[in-house]
Structure formats: C-alpha cells, structure tokens
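In what follows, structures are represented as structure tokens.
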Structure I
Amino acid sequence: MDSGPILIECLVEAGGWPDATQLEQLAEKTVGAAVDELQLGDNEQSELSLLFANDAQMRELNANWRDQDKPTNVLSFPVVALSPGMAPGPMLGDIILGFETIDREARLENKPFGNHLTHLIVHGFLHLLGYDHQTETEGREMEALERRILHRLTIPDPYGERQGCA
C-alpha cells in the first residue's frame, strides 16, 4: 500500500482485529496525514511495516526488547536511528500493535477503538522518525505533533486535560 513517500506493508498476525482491508486503509490515511504534517512528501520512498498482534506477542517483544514483562499497546523498531527532522532512508522500520491492550484502553478511556488505534499508529510512526518522550521537552514536542496530525484526521485530542506522553 502506498502512502506518498511511505510504502506500507500490513500484516494481521493475531488478535481480534478488524478486516485487513480496513486496517490498511486506516494505516494509509493515518501515515498520509503524518507525512503531510511533517512535510515529508519530497523525500524518497521509504518502507514501513505494521504488524497487528495480540497481547501475548506484545508481552514477549516487550520483555525481550525493553525488559518489561507485560503487554503494551505499541512498539516501534526503527531500522536506522533518526533524529527529528532527518529524512528517512529506504527502510523506516516496524510498528507492532497489540489488540487486547488497545481495545481495553479505548474502552477504559471511552474512546472509539479506531481513534485510539490511529493515535497509536501516529505515536509509533513518530518514534520511527526519531521523536521520543524521555524528557518533558521531548514529550511536549511529540504530543504537539500527535495532536496536529490527529486534528488533520478530525480525531479529538487524545490527551485531553492530561499532560505527559503515552
């Protein structure tokens, strides 16, 4: 699937995910909005993969790569470490999403599942581009970008009154 300068490959591996075609369309629209907001349209094409997984897979990945033995909503694995503002290379990386955690969070936060999933795709995509939230300043910058990208998609502010990054 082609989203401007980003070629997106989607794989539904496990979980109760919506139809693969719906997920591909959502990913294309979401990444397209991020590309527009970040003005990446003039870059050479990069490849991105999205893996739609379940909590068991997310827990294993989180334990192996982050030493956190619990499932999580999204993990990003960049091929090359970028800094914000750098042009991505031909291979951007992987975003892995965990169905049960995303579904549970959406219900707990009273958000439509699709809105929460979209937010997490944006969040993961920004991580691949070098954005992070290890410091308060980084977190504010990343959240501001997330809000602007989601605004392009007519999705309400995912943080509301709360401060701090996901």
Structure II
Amino acid sequence: MEKLIGEFTFGLFFWQTALFLILLFLLRKFAWKPTLKAVNSREQDIEEALNAAENAKHEMRKLKESNDALLQEARAERDEMLKEARDMKNKVISEAKHKAQEEADKIIAGAREEIKNEKSKAINELKNQIADISIEFAEKILTEKLADADQQKESINAAIKEIHFN
C-alpha cells in the first residue's frame, strides 16, 4: 500500500496537476462546450415547443369558442326557419279553410237558389193544372142544364169522377 500512496514528490504533483488542468481544458473545449451547447439548444427547443403548444392551446380555445358561436348561430337560424315554416303552414291551412268555406257557402247558396227555382216551377205547374181542372169543371157545368139544383150536384159529382188527376 505504501507503493501506491508512496512518497510525496513535488515533480509528480506538478505533472499530475498540469495533466489534470490540460484534461480539464480539453474536456471543456471539446466535450463540455458542445454538450452544454446541445443541452442549451435542446432546452431552447423544448421551451419553444412549450410556447408553441401553449399558442396552439390558445388557438384551439379560440376556434372552439368560434365554433360554439357558429353552432349557436346555426341553431338560431334553424329555429327561425322552423318557426317561419310553421307560420307558413298555419297560414296556408287557414287560407285553404277560408277558401273551402267560401266554396261551400257558394255551393249552398247555389243549391238554395236551385231549390227555390224548382219549387217555383212546381207551384206554377200545380197552378196550371188547377186552372185546367177548373176550366174543365166550368165547361162541364155550363154544357149541362143548370135548371135543377139536384141535377147540378149530380153534374159536379160526375165531373169530379171523370177528371183524372196527374
């Protein structure tokens, strides 16, 4: 163990220190600077990526809000269109009912007028038949002798039996 530890010599100490400093210089120049540079560059890249992610998050939030606003607007437009369609349907139905009622009123009025005309025709025809019958009665009565009251009654009864009602 003594050989390993050995005696302290100033020359050996000097060269070991000089080699150690050269090694530190070389490591610093060729290993630590590039490594630190790479670490710093990586740290900067990560920070930029985090900033970009945060910006993307803000953009996504804005897009979501915009989409929600568009969706609300689309829903409002849809509701308005449905309301207009319902109003239009009700208006068309109301107009159709009104027109149907007018047509029904016209048909009823026409039917009443036709019934009135047919009734007038029937009454006129009945009056004409009664007038014809009355004339026939008068002719029969006048053609026979009107001297006797019993004979007049017999003539009237006979005339009534002879006349045929339509």
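Key figures for this structure:
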{"item": "Parent structure of the calculated result 3.1, given that distance in nm of label points 7 Å out along Cα→Cβ at positions 42 and 154 is the read-out and I, II the choices", "result": "I"}
{"item": "Value -14500, calculated as helix-only ellipticity at 222 nm (-39500 (n - 2.57) for each DSSP H run of 4 or more, over all residues; to 500), assigned to which of I, II", "result": "I"}
{"item": "Origin of the derived value 2.8 (distance in nm of label points 7 Å out along Cα→Cβ at positions 34 and 50; candidates I, II)", "result": "II"}
{"item": "Comparison of I, II - label where mean count of other Cβ atoms within 10 Å over residues 26-33 is highest", "result": "I"}
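None of the figures in this text is laboratory data; all of them are computed from the coordinates on show. This structure is a prediction, so every number in the text was calculated from the model and none was measured. Cβ atoms are built from the backbone, for glycine too; each structure is taken alone.
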